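Following are the structures in question.
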Structure P
Amino acid sequence: MTRTSAADTVCIAGVGFAVPKNIRANCEILKAFPNRTEDEIVRLTGIKERRYATDDESATSFAVIAVDHALAQSGLPISEIDTIIMATMIPDQPVPSMASALAAQLGIPRATAFDLNAACSGWLYALEVGRSLILGGTARNVIVATAELISRITNPQDHETAFLFGDGAGAAILTRAKDGHRLHRMSLSGDAEQFTAIQRTGGGARKPWPDVHGDLQHFYIQMDGVAVFKHAVIGFVEKIEETLTREKLRPEDIDWVVPHQANARILRAVSKRVGIPYEKFVVTIAKYGNTSAASVSMALGWAAEEGIFTEGDRIIFCSVGAGLTFAGGLLVW
């Protein structure tokens, strides 16, 4: 692997995140599962609560808040943004893109705008697309946003998924500036043999609406927990180790890991395998749950707001998502 050169990096000039105010605690979900306990849920997932959007809130509205925070941190005026990439697997509506809706709400209707769906790896995929567009000369200043209202497609009666997912949004501003936080090349890959491990079979061209009996099963997100756990651990480890090899770093050179917030047990297993202490993992899953494509951006935005990073910190991103999709790479703060 060739090490990422300085010429191949772009600047993350600002980050931000947003979550609903409405907190959904484990005890509320457990009402549908009288044979399970809160201690069991925390032990299996690491999740204590998550945020659910109310009926009058939209994914786009949370994306706007996250972008506003990122722009304020970057110091760039909105008029300087020429491109918006939106990572989501559940946009507010299928057509037009949610990125176009965001462009309209932000007041930059002429911006290049498109959506990207790589499930939980979506934001890292979008970062790499944004980096490539800037280096290729197609874009100058890019909003890489993500928003997921997974509560809208979570079956409250399904023990595999009912406790996992929450809602939220995140954003980053990418520029070609020579200073600032340096985003290196992301490693992207997949494993389509695990296509059915996480899926929502309804809502697309094959099954655009429920049948005459109103069966909604196909319209909820479904997951094979055993398969996901196994392949997620392998995928996280591979992406972290690929990044270390490509950037010619050792585990002890890494200051932080900002992973997709899939499951605390998964992250602990990954920590042991790669030799990076769990204390160096930015973990927000206890209060926000798994927010799919939004989770890495939210964890990064939360950590930045908390001031836990210092200049020069080496941060590894990593994610595994439905598809399966895998992504990982280095950010130097």
Structure Q
Amino acid sequence: MSEAQHLPSDAWDTAAATRRPHLTRPALRTVLELLKPITWFAPMWAFACGVVSAGAPTTGRWPIIVAGVVLAGPLVCATSQAANDWYDRHVDAINEPDRPIPSGRMPGQWGFYIACGWTALSLAVAATLGPWGFIAAIFGLILAWVYSAPPLRLKRNGWWGNSAVAICYEGLPWFTGAAVMSAARPDWRIMLMALLYSVGAHGIMTLNDFKSVEGDTRMGIGSLPVMLGADRAARMSCAVMVLPQAVVVALLLHWGFLAQATAVTVLLLLQGALMPTLLLDPRGKAPWYNATGTSLYVIGMMVTAFALRAVPGGLS
């Protein structure tokens, strides 16, 4: 059953409007809640990894670095959150009825207007980062919209949707940070590491879907926990997180970065030690693992980025 067959959008919009009939525009704190600052950290961190991995001098370039970090988090990521909340307002009415739009605190079409405005603002800032930063921002914004918006609405399929989010959260900002600092396409080894951590982030995105199983099931959204069941999705998520990091370790060893390979190995083993607890109760423990195992994952990203600083000098 499609989403449209479950509940007509007019019914949801009317219901939300009746909860706050006096509102004509949202409060600033409601706008901030719509943009979900808690989600900004991942792309900001990945952009920083790109900056570090490029190995380029930062002297005199801090305004560009700060602009890139802002672009990755409070702008492009926030745009994706606003667009997702707008197109997910019917699902959120089931999963998270207190979110700004279904609760009526974000009246009318303000959610859509904010998503469009943030898109324009993102492009304006991206234009200051040179051609590579601008092109990367366009690509990221396209993914942000097609993830949520019909007719593609990639999130209806957990494989495609989580891939789009993982690229936007990890690989693309990493690539952008390195490209902006180098004013050129990054070395292939930098792009390979960004890709590997994007693949691993697919598993992290699956963990985020456990909180929405009820609404996704009712609205016909094929997240992986819905398609595979909680246990299989959790096992798949763990495997997808582990395997790319194992490849990262092997590559670091091959390139002669013994200390960094050892550090990433230790971080990976600690994640593995936490995974049995996650697998015992995937729906209940997913937030706990995101606060623990995922933190170890992103630390490994930065360790890898520092190893890659040697790339511009040439690796065999």
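Each value in this text was obtained by applying a stated rule to the coordinates, not by laboratory testing. Here the structure is a predicted model, which is why all the values come from computation and not from measurement. Cβ atoms are built from the backbone, for glycine too; each structure is taken alone.
For the read-out mean count of other Cβ atoms within 10 Å over residues 68-75, a value of 24.4 was computed from one structure; give its label from P, Q. The partial results should precede the final answer.
Numbers: P: 18.6; Q: 24.4.
Value 24.4 for mean count of other Cβ atoms within 10 Å over residues 68-75 corresponds to Q out of P, Q.
Have a look at P, Q and say which one yields 12.6 for mean count of other Cβ atoms within 10 Å over residues 28-35, as calculated. Before the final figure, lay out the partial values.
Details: P: 12.6; Q: 17.1.
Answer by label: P.
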With relative contact order in percent (Cα under 8 Å, 6 or more apart) computed for every candidate in P, Q, 22 is reproduced by structure Q
Entry that produces -23000 once helix-only ellipticity at 222 nm (-39500 (n - 2.57) for each DSSP H run of 4 or more, over all residues; to 500) is calculated, selected from P, Q
Q
Taking mean count of other Cβ atoms within 10 Å over residues 132-139 as the criterion, which structure among P, Q has the greatest value?
Q
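Once distance in nm of label points 7 Å out along Cα→Cβ at positions 76 and 228 is calculated for all of P, Q, which comes out largest?
Values: P: 3.3; Q: 2.7.
When distance in nm of label points 7 Å out along Cα→Cβ at positions 76 and 228 is calculated for P, Q, structure P comes out on top.
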